[in-house]
Structure 1
Amino acid sequence: MVWQPSNTVEQDRLQKATELEAQGVVLYPPRAQRTHTCAQAITLMTAHEEHGGTPEDTPTVTVCGRIRRANIKGKVSFMHIEDESGRIQLFLRVNDMDEAVYNRIKEKLIDMDDFVQATGALMRTQTGEISIRVAEIVLLAKSLSPLPVIKQEVQDDGTTVEHGEFTDKEMRYRQRYADLAVHKEVREVFIKRATVVKSVRNFLDDEGFLEVETPILQPIYGGAAARPFTTHHNELKQDIYLRISFELYLKRLLVGGFDAVYEIGRDFRNEGVSFKHNPEFTQIEFYKAYADYHDVMDITERMVAYTAQHVNGTPIATYKGEAIDLTPKWKRITMREAIRQFTEIDYMDYPTAPELEAQIRKFDAKGVKPNQTWGKLVEHLFSEYVEKRLIQPTFIMDYPRDISPFAKRIAGDDLHVERFEFYIAGMEMGNAFTELNDPRDQEARFLEMAELYDKEADEETPLDEDYLRAMRYGMPPNGGFGMGIDRLTMLLTDQHSIRDVLMYPHLKDEK
């Protein structure tokens, strides 16, 4: 299908493109010759003046960027162009450049949103703005469709309200390229996201962890309770799965002799979407030999505080107007005690699933699914009545065994395991265990999970014989950890939907 203009603006721009080509202008040349970014050019001029330079001997630069503002007059015109570093003004005068080129600008054959390359000496205008006195300007890319127009209105309370043709959230997600082009604050979110990843990586490297890569396509999925995406390898005639976790492959490396490993990468879960869920997401998982879940708590709170400091310059995060102090030490409380605080139910008084379900239904008849395991009922109590209240960083410890297939039992307690999740701003941010390293116990857990598996819940934990074989060679005691990079980014950038921290969130078909 050949593209056709959909409105008069696009028709006008296509006509201009045709006219420029008729004049011999290359609309999309193969390369540019940039010497400075916009910010570097401004810094260069400032340094020139601070060192006693005169207006007559200012440096010459070549900058490139998108035209974001234009004031076209008779023999003198002004433009602002923008690159990733910022904006700079172009001062264009017919006497300083080729007249035919200037006339193209005067006749507005060069449009807003076009990419251009400008060469000239740095200067200050009469208003004091650092600019470039353009001697040569070259078109780098013609914009055939205009970027959306955004108008901002400052309210009495200081907040800003946006109006215009690009305020629909879903359209912005679908056209993230345009969203980034017109919203500087959106670009800043993703710059911070990159700093989150870099900071987590730097922290773990400094702690002596080794970064590794494990398979994305796996013959058996595992390490979490989630429905996988399934695909097929034609040559091998084999169904394979996109990974839902890195866990079992990373722990195999502890058997192989590495003491501390981590991976930052994508996981894929064929589940529902919400403000904190996307079918593919970025996760950090690490495993450390000779550590338990208390050691992992220490690492976790230091890593998150370190990341916040490097992203925002402070360990204090602001989320939905709430100041959240990420400085260690964080609150640590058992799941049993947390539920008891907020519901006045001590679930240990109801040691079977029917007893606990009956107690929950006394005040929550609609919210309990039938035929849940005891551990699932405990989890229901927590998620419904406790999770949203955990605003400041909190470690919730000691989870039911039947919802934690890879965690080590608490000594003398057959119902609970050494597991924690940590919560900030009412969101679960990460999950960790003192990892199970007895292959006999692990096999029994796999078999037990298979018996309890509810197909409608999509939370099968398939038995992985190769993982058990690895464990039988001997796995050191270890602590493991997993955290969503996306949710941490939400927290540190005060974004309230995971879609706002994903470059390309998954959406329904546009039609």
Structure 2
Amino acid sequence: MQAERFDIHALLAVDPRTGVVRFAGERALILDATAMGALRRDLVDTLGLDGARTLLLRFGHVQGTRAARAMRERFSWSSHDALREAGGRLGVLQGMLHLAPGTGPMTPDGATVPASYEAEQHLLHCGRAEIPVCWTLAGFASGYLSATEERDMVVLEDRCLARGDEACRFIARPREAWGVGQDEPRRQVPARCLAQDDDLLVTSSPAMARALALARKLAAVDSTVLILGESGTGKDRIARHIHVRSDRAAAPFLALHCGSIAEPLLESELFGHARGAFTGAARERMGLLEAAGTGTLFLDEVGEMPLAMQVKLLRALQQREIRRIGENHTRPLHARVLAATHRDLAAAVVAGSFRRDLYHRLRVVELRVPALRERHEDILPLASSFLAAAAHRMRRPVLSIGPLAAERLRRHDWPGNVRELENAMEHVAALAPGPDVEACDLPDDLHAPPTGTPAPAGTLRQLEHAAILAALARHGGRQSAAAAELGISASTLYRRLRMLGR
């Protein structure tokens, strides 16, 4: 049997008397794609992107494994390659995708998929994606190939229609081949497929480089980590950075802001509850410590946690077990816990508002994230990255940061840190006429000079002239290097110099 000779009639059998549908000999259901899209939306809303992704990957993997077993047992194949290629044909016949001729997950350039029902439904129900989202299809291909190759295969999607790419693309490798370098642990999924935050963690700052180097080391171990830093410095991004480089990357990454939930509800949120445990508990509920499974639970602003809850969290971490409210038996705790706070927890321990034993239990390793004003060299690269991402989301043309705007960004103190910079660039992307961002396009609170800094004198043209000349002087007259520092293209710099008579 050749894969290309397959048609739907060879695989589909319907018994109208019993209502039983069989596909490739296995009991099947005919499901509405839009209903599956609505389910996807609910999963994302309930579990977050990582939780929904994990669940749909697993669902697809089981489907693929069962399909491979049925195909091997039901048909006689001309070669092993034919059995392997039949997996793609199955996806086509089931209406899941359109596969470009001559491609497949195990070909050097992977499988090109010009049409994917999953990307279509994600766009319809969840909107434009920032990461590849054909999780069921990737899971199906992983399960099918693992069964046919008789070794653990992982299929990853690195391009996706839902993200704005021209087509989806799936690449298959043995699990061990998806390593990320000799100094990092082997894991199932590259970080780029799980989080786009990595691009925002590239740094030229020595302080931030040290923090990232420590984060990469921590990804290789399972220690509890306390991440410290001012509000808005990106502590959540560091936590995710650790998660996606760890052996737990394929499991969920869940986050809880400890100060955003009232104390009576926090215990249920963390530990879950049994049905009838309290008024309003109409059904049992899994807490986040349990829902994280073998993944990671990130406790943001753990310094805001009430003392009574600190005792219960400490016990869970020490005993590696949890108990839902209203239950008498315990459940094992498999998740890794990362915690973060902007507060001085050592001072809080002295003041009696934070337990000393929990402080030391969370602070097995301490990682400090520098404030943005301490990583001055990262301001413009981060601003450009945030601006490009915001313009892409808003479907606006590419914007360049002009020299006066760049100087204003460099001079600002950034009390709100990276979060303030990200919000400022979203403001610019929404309102700047372009193509170059001028100083007047920035939010009003960036117009005032930093505290203690005298306001610069001169007209806008004079300030622009001074900024350009200073950049050229710093780079020995090299216009390309000066343009890069100013955040504009070389051609824009050339036009500005012409306007200034140089």
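Please treat every number below as a calculation from the coordinates, not as lab data. Bear in mind the structure is a predicted one, so any value in this text is a computation, not a measurement. Cβ atoms are built from the backbone, for glycine too; each structure is taken alone.
Miscellaneous remarks
- Winner on distance in nm of label points 7 Å out along Cα→Cβ at positions 96 and 400 once structures 1, 2 are ranked, highest first: 1
- Which entry (1, 2) yields the derived value 3.7 for distance in nm of label points 7 Å out along Cα→Cβ at positions 240 and 464: 2
- At a computed -14000 (helix-only ellipticity at 222 nm (-39500 (n - 2.57) for each DSSP H run of 4 or more, over all residues; to 500)), which of 1, 2: 2
- Structure from which 4.2 was derived, distance in nm of label points 7 Å out along Cα→Cβ at positions 56 and 368, options 1, 2: 2
- Origin of the value 14.6, where mean count of other Cβ atoms within 10 Å over residues 120-127 was derived from one of 1, 2: 1
- Computed 1.03 for Rg/Rh (Cα atoms, Kirkwood Rh) - originating structure among 1, 2: 2
- Ranking 1, 2 by distance in nm of label points 7 Å out along Cα→Cβ at positions 64 and 352, the structure that comes out highest: 1
- Computed over structures 1, 2, distance in nm of label points 7 Å out along Cα→Cβ at positions 360 and 488 reaches its largest value in 2.
- If mean count of other Cβ atoms within 10 Å over residues 48-55 is computed and equals 10.6, the structure in 1, 2: 1
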